[in-house]
Structure 1
Amino acid sequence: MALRHTFRSLWVAVVASAAFLVACSVQAETKDPRFITIGTGGVTGVYYPAGIAICRLVNRARKENGIRCSVDSTSGSIYNLNALRDGELDLAIVQSDWQYHAYTGTGVFKGRGPFKGLRSVLSLHSEPLTIVARRDSGIRKFADLKGKRVNIGAPGSGQQATLEVLMHQMGWTMNDFAQVSEIKPSEQSQALCDNRIDAFVYTVGHPSGAIKEATSSCDSVLVTVDNPAVRALVRESPYYSAAVIPGGMYRGNPKDVKTFGVRATLVARADVPDEVIYSVVKAIFENFEEFKEQHPAFQHLEKKAMVSEGLSAPLHAGALHYYRQVGLLR
């Protein structure tokens, strides 16, 4: 009886896998391709090239998967999560902290309530909260921002929301700044060098083209973001971690800079078909070395970490199927 039960279980597993692969094949052979859109971020950040890299690999296997993948440049995490919820995007790259808050209906998502249809797909690179200031501003640590002209990032961006969390922890409000700007990432470096702002805040993977532009075009420094409030956030929140921006990465900044950060994560709606998400993760993991070469921020990615770290929402069934199939998860 035990042997018969074992054979029956194996047969059920084989039939389930076969059915899944047939579904993928049927999708690929349909005359009308499945169109998917990935929400990313500003073109100077890492989210946009990450989305481009993912879509390139997915589209290359179009004859097999029947998918046409495109990228939408957006204002960032908060926008992406709301657009996912409203059905305007299929997948999106978002900060790990805002993935958590969207799924649980906390923080800036409290008014809309929990987004239980949100699903994790994988995590990407780490993203330190990075503050760049004009050298002549006298800003060297976070507390020095008080009374200064600060660009907090575009409305709907993850960095603006993360900055607000830190400010709340410190008992600050926007009135503590002399001037608040919401300049989009592609324009913030120019604004800094034109002396229209004293500093800007950016949650981004490193090395970053935007940070390189700011430090190369004018005398600017990376600001230390390490104080009791930061350490409390890291201690209390599983989606935050201490981070270091290595010295020597940017002109005029030879020393390591302490800060804290999150991880970039790829998420999707639960109702996106399993075979679509399966095809997306398969395209990434079966071309992993090529994917890592698409941006310097991807160089240290590890498959094991990508299927677990920074993922608060449940894994999408399509992603879970692939990870179990290749032995990344049980």
Structure 2
Amino acid sequence: MRLVQVNDAAWWWDWVAIAASLLLALLLTAALFHYSGQPVQEALSAMLDGAFGSTESLLETLTRATPLTFTALATVVAYRARIWSIGQEGQLLMGAISGYVAAANCAGLPTPLLLTATLLAGALGGAALGALCGYLKSRFAVDEIISTVMFNYIVYYFLTWLLTGPLRVKHAVYLQSDVLPVGATLPPLVADTRFHAGFLIAIACSGVVQVLLKRTAFGFEMRAFGFSQTVTRFKGIRSERLFWGVMALSGALAGLAGITEVMGVHGRLNTDISAGLGYTGIIVAMVAGLNPLAALVVAVLFGGLVNGGFMMQVLTGVPKAIVFATQGIVLLSFLACSRLARYRLRWTR
């Protein structure tokens, strides 16, 4: 018998790879707990209960999955075109900043208009930062990985400066802005919980991105651009304009992650809006195989991992670093399983 690569694997093999990677990650995580001296069964049980063990836990998991869905979709859009953007973190923060400023300056508008203006400003803020990185690539040949990573730090320190000066609340102990004006917050979907309407927006965006990639000319151009930039030039597609468009769309989705967190969870600007959501969204997108609909499912799983990890830490004393190590284990397991899914065992004489 020998391994033979299969190029026309059925679509459901991607889902098999995801399931196999999660199972492998579970076994490796259990081994990590065991060899680090942690109670395996107790820790995994606490993580499961914290993620999906009750209605409150499930709703909190969905709340944590909302920004991960947006940043994962931002990654899907960029990576489908083979544009290696790592700027989802900075674009998320820029979306939060621009959306908050718009809400503060539009206070007094009717609630539907204020909500629309705030969400639109957040998306435009992330899109502007993404388009700027695209311009640097097309005009000055600045590698998008370098520019997007550098802008993550620039935007974070810009936010810190805003919260120490122009937007800081007087006599506040923590670095934070004033609360959003009345009518600029997303309504909760369940009373007395943090589960907000941003989750419905994330679901809608998943469907829109799926249709965009599969059923539109722009989606075809994106995939062709990722396959070969030379081919796109012969087809008459302007690579520079397409690059800007993809980066702007990716940035807009990441910007929505930031502003929905402000509008639905925090209610104001602070330095803890993201806490690595942009980077985690990249992992979610890779585990989902750059599939927009699968990204929504995997985002819920990672939201449960984060939420359950907090409960596990409280109940069993497991170090927080193990939760981040588990995310890395999931990514490596998926990369291995997705690669093996492209091979079959064949009998040979």
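Observations on the structure shown:
- Read-out Cα extents along the principal axes in Å, for residues 138-265 alone, computed value 38, 32, 29, structure in 1, 2: 1
- Origin of the derived value 22.0 (mean count of other Cβ atoms within 10 Å over residues 50-57; candidates 1, 2): 1
- A value of 23 for relative contact order in percent (Cα under 8 Å, 6 or more apart), calculated from one of 1, 2, originates in structure 1.
- Computed -24000 for helix-only ellipticity at 222 nm (-39500 (n - 2.57) for each DSSP H run of 4 or more, over all residues; to 500) - originating structure among 1, 2: 2
Computed from the coordinates by the stated procedures, all read-outs in this text should not be read as laboratory data. Note that this is a predicted model, so its numbers are computed, not measured. Cβ atoms are built from the backbone, for glycine too; each structure is taken alone.
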